[in-house]
Structure 1
Amino acid sequence: MLESLAFALVKTFITFMFERQLEHMQSVRIEGAPGWYYQQTRNHICDSGLARGPQEVVEDAKASARVAMRGRLEKAMKIVAYENYRDRTDPAEKALIQRMVQDENLPVFVESAVIYENIEYSKKNTTAYARVCIPKERLVAYQNERAAKLSKAVSVHRRDKAFDEMDSTPEEKQ
């Protein structure tokens, strides 16, 4: 049962991310920014970042884009959990949902998965722009792997709890 909940949460998250992405694929033009800034591609989730200063701030712009990506993924998972699973009463289900929302490995995943689609420095504006993207397949695979690990952890916890209950004496149960 928890396994199906975990995979339903992942499916809802992925659907949410790509429906929202399609909403944001409308033309957004920011004056002074490159034409690709804040633009999406069909099979990726993308975020942009910028940094002002001398040309050395390009790395800061890239970092800004990665932070924006992490924030976007965290926010999306919180929204999905809230909108679809806030009425759960089973403590095990609540714990699983909370563990899905609070992904401690997300920063590492983002660092390893992002592709720098565009990087540009504007001398006129003394601003560096960067766009990072994560392919849809990579995001789906990561979330499915997380769901499988979490549901396995919950199952192991339940198994251990059941064994502890079986091993306890009748006096301990009272």
Structure 2
Amino acid sequence: MSKAIYLFKEEIETEIDKIWLKEPEDIYALKKGYLPSGAGIYDQYFSVLVMLGGEMRALGIHIFADLLDLAEHEEFHLSHLKIMVKRMLKIDCGVIGYFGLPVYGSLLNKYYISIDDVETKEEFLEVTQLMFTLTNRYQLWMHQIFPWGVSVYFKQRNPEDYKEVYNKLINK
């Protein structure tokens, strides 16, 4: 294992331990509405919370889980996995930090860059498993801070309401 990968793994493990029971600092800042990048529209950060919540779920539930699953298949060689990482994370690496998670975004960027130094599938599995754990821990913290109470202003409608709307649209 290269020294760079070894040190990166230690950094991720430290961050996982740090946030296991204590809210990450970047999530705390986000929860308080502090966005150094100025992300968000109309002087609010709700849209940022919605976007980050979706991105973190996708990373934790799909991207890292899929990478781990695919790495277990012999059909996928390390070179294939590296290409998938570069393709699957390219956009997220550019936006996660900007939209309010600079600590996590920095670690995601380091993973993206460090993947080139991974020498075996075993190393790939180790470092990706750590990112999977870190990502899901962050995703759980995002879930905790999301202002779920705002949903009371988005009342469900019954079928009769939809029929009335449908008829108005058709009879224009």
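Side notes on the structure shown:
- When distance in nm of label points 7 Å out along Cα→Cβ at positions 83 and 123 is calculated for each of structures 1, 2, structure 1 gives the greatest result.
- Structure from which 2.3 was derived, distance in nm of label points 7 Å out along Cα→Cβ at positions 19 and 43, options 1, 2: 1
- Here the criterion is relative contact order in percent (Cα under 8 Å, 6 or more apart), and among 1, 2 the highest value is seen for 2.
- Which of 1, 2 leads on distance in nm of label points 7 Å out along Cα→Cβ at positions 59 and 147, largest value: 1
Read-outs: derived from the displayed coordinates by stated rules, not from any lab. All values derive from a computational prediction rather than experimental measurement. Cβ atoms are built from the backbone, for glycine too; each structure is taken alone.
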